[in-house]
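Chemist: Structures given as C-alpha cells follow.
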Structure P
C-alpha cells in the first residue's frame, strides 16, 4: 500500500471537517438534550456534571468514527475538527474522560434513548413529507462480532451466533430494516443474532398502510406466514419478492425474457435498501460490533440510523441545490 501524501492527508482532514459541519447543522441538539435531561444527574450530589450537549457530542463522535471510550478522548485532543465540533476551549475546560463517557453511554442504553431519537426524527420526517407511505423494502445485514475466546470469560458473546452467508460463516448479529420505498429512508429497525432468518423478522418491519413490499429471495413465502395471514392489513399487501435466479425458466434466444425483466424491475426498487447499509458500514464504519450483547448494539444502531436519515435528506438537498446552480 502506497504511503499517504501530504495532499491526501490534507484532503482527508478537510472531508472530516465538512462532514462534522453538516452533522452539527442537522442534529436537533435542543430536542435530544431534553430527551436525555430527565435521566441525567442534576449535579447536586457528587462531582459537578458535564453539560448534556457536550456529552452527547462526544458520544456521537464515538459512534460516527467507531472509536473506543479512550480513543475518542484522545482523538478530541489530537483533531482540530473534533475540538471545533465539541466547542471546547482548552484554556477553560478539559475533555471528559473515558469513564464519564462510559457512564453517559450506559445511561442512553439503559433508558433506550437511541430508539427515542430514531422515532423522534422519523416523526418529523413524516410530518415534512420526506418519509412517504404505501411501500416498504425489507432486508437484513450481518454485523460481525469478535469470535475469539481470548477474554476474561474465555467464551464468545452468548447473544451472538454464527450464520452461513454464501460459502462463508460469519459470527455476530443481524440488523433488520424496513426502508420507505419512495424516499429510501429507514422507518423501522430490529436486531437479532446472526442465525435468525430474515423472514422471521419481516412482519415487524411492515407498516399498516403498506400496499406493496419488496424483498430478496430470503423472504420467499412471507405471505404464507401466520403473522401475515392473521393480520387484516398485512394479508392485503402485494409482496414483490425476488425469485432465486436458478428458479427462472430458460427461454430461447429469440424470445423476450419477461420473467427476468420483472425480476430486474423488482431489484431496481429493492436496491434502495443498500443506501442505508452503505451509510452505516462505510460512512460510520459500523462493520463490526464494539459492545457485547444485542441491547447495547441495538441502541447504537438506532442513533446511527437516526443520523443516517438526517444525512440522506441533507445530501439530497445539497444535490438539488447544485443541480439548480448548474441549470
Structure Q
C-alpha cells in the first residue's frame, strides 16, 4: 500500500487535546448552537499508536438510522492494541448527533421548521461544508476541516435507509479523482465486501460527498455499506470489525495480513426494480442471488389479497439490495441488481 502524500501524524494537533503516543482520548467537538443555548457536539475517539505513522479518519452515522457503524467503529477504537498501532485513528462514531437522537436519516427539526430555507438537510451531501452555511453545512465543515483534512485516509461507514438491506459493499470515488481511486479500490478489497461500486455517475459519486471531496484532496477514501438501517445486527458488526481491522493491516497501521471475506465483485452501477402497483410486498429473492432478466423478483398483493403485480428483473445480475418493508407504493424500490464491470 502506498502511503498518501500527506496525513502523517507527527505534527497532528486536535483542539484541546494533549496527544501522547500509546494513548486513547475521548472528547467532543462543537459544531453549532441550538436555540436553547446547548451545543451540537460530535463524539471523537483519538487512538494514538505507540509508533508514528498515518492519520486515518473513520466516521459512522452521518445518517441517524445507520446504527451498525457506531458499534463497529467504537469496538475497533476501544480494542486496537496501542503497542501494535502505527499512526493515529480519528474515530467519530456518530457524525450527525441530531439525526442519531431520533434514529432518523435526517434531523427532522431542521426540515420541519422551514423546509425551503433550511435545505439541504443532509450533511453527507454538503461537503466540504460551509462555516457560514446551514446546519448540515456547519456539521460537514466541522468534520472535514477539523478532522478529515489532517488525515491521509478517510472511511465513511453506512447502512442503507431503514427498510432496506444491502449485501456488504464499498463505494469508490469516481475516476476523475485520479490515482488515489486505485488505492481506494485496493483498500475496499482488503476490507472484504461482496461488491465494490466503481461508478462514474449517480448518487455515490456526488461531488459534495465526503469520500469524493477527500479523494479530490489527494486522500485515499471510500464508503462502506453494511446491513440494514435502523437495526443493530451482530453479524454485520462482526463483519465490519474484521473489515476495518483488515484495512488497518493493509495500510500498515497494524501488523499482519487481511483476513479474506466477501465475494469482491466489482460493479459499475446498480439498477432498481420498482413497483408499478401498491400493496403488500412478497419478495422471492435473497441478497447475492443471481437472477435472469425477466425473472420474478417479488409479487404484490392488494389489501383484498389479490395478486396485482409480478415485478420482473430489468437485467441479469446479482441482487445487491432488497427491501424489508412489507408494503410498497407505486414507484418504490423492490430490489437492486448489480451491473458487473
Structure R
C-alpha cells in the first residue's frame, strides 16, 4: 500500500508515520522539512515542498498515484479544495484530519458520538474545520470522491505539553508560583497519547469500511483539569499551587485563550469510541496520562534547551491572577 502523508512529522502525525512504516506500508512524506523535533525512521520517502504551492507540488509528483492521501495540515476550505483538485483520480482514499472541537457545545448529552451535531460559533479553528468537512461531503455527493474524516481529540506526545502555557506552566509549578485552571477544574477532559491515536488511525488506511465515514479516535480515560495539572506537577516532583478563574473572565482578558476555552475546553468531553473499535478490531488506547506525563517531563528534563520559558505568558498569568483576586470580596 502506497500512502502519501502531507505533513507527517507533527504532534499527532509522527507516531502514525512511524507505526505505518513499521507495519510495512510504503509511506511518503510531503512537507517543507522544517520540523526536526521528532525523528523519522530511515527508509521513509520524503519529498520537500510547500503544499501551498500546488503547481510546484504537481511538478514534483507528476502522475504518481497513491492508495491513500492524508492531509495532516489542511485547516481551511481552500486547503481542502486544493487537495480535491490535486488528487482527483489519483487516490483510492483521501483522509481529512478534522477535530472534536467541531462538536456542538454545550453538549446535549454524553458520551459524544460521531453523529453529535457540529457547531462552534466561538472558535475560528473549529469553524474552519466544520466548513472543510461540509465541503468534502458536498464534493462527495457530486463525484463520489473517496473520503474518510478523522476527528482527533486533545492529542499529545512527549514533546507536547497539553497545557495552554506549555513548559512555562511546569516551570511556574516548580518555582512555587501559581498556575491558572479555568473554571473550578472539575470539567471532564480526554487526553490521548499520539501512539494510541496511531493504532486506530493506521487501521483506517486503505480500509474499505472507512470510506465515506467519519471517526473520532480518543482515549477512554477521563480526567478533570485539576487531575491533569496535579498529575503533571507530581511527574515534575512538586505540588501545584492552583488558582481557579472563570473561563469567561479569562476570555475577556485574553481572547485567543478564551476562544479555545469557551469553544471547547470549558465543557466536559467524553467520547464513545465504539465506531473506531468496530472498524479497527483490537483498537484500544492503553497509555494512561500518568505514564504520558512522566514521558513529557523526562523529555524536557533530558535537554535544558527544550525548557523554553515564555515571559509574555508569565506576565499574562501574573496580571490575570492579580486582577481576578482584586475582583473578589475581602
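Since every read-out is calculated from the coordinates, none of them should be taken as a lab result. Everything quoted here is computed from the prediction, not taken from an experiment. Cβ atoms are built from the backbone, for glycine too; each structure is taken alone.
Chemist: Assign the value 2.4, calculated as distance in nm of label points 7 Å out along Cα→Cβ at positions 107 and 179, to the correct structure from P, Q, R.
Modeler: Details: P: 3.5; Q: 4.0; R: 2.4.
Structure R accounts for this read-out.
Chemist: Out of P, Q, R, which one gives 20.6, 65 for Rg and Dmax of the Cα atoms in Å, for residues 51-242 alone as computed from the coordinates?
Modeler: On the way: P: 20.6, 65; Q: 15.8, 51; R: 19.4, 59.
The correct label is P.
Chemist: Which one of P, Q, R has helix-only ellipticity at 222 nm (-39500 (n - 2.57) for each DSSP H run of 4 or more, over all residues; to 500), as calculated from the coordinates, equal to -6000? Show your work: numbers first, answer last.
Modeler: Details: P: -14000; Q: -6000; R: -11500.
The read-out comes from structure Q.
Chemist: Here's another thing I want to ask about it. Looking at percent of Cα pairs over 18 Å apart, for residues 27-122 alone, point out which structure of P, Q, R has the largest value.
Modeler: The maximum falls on structure R.
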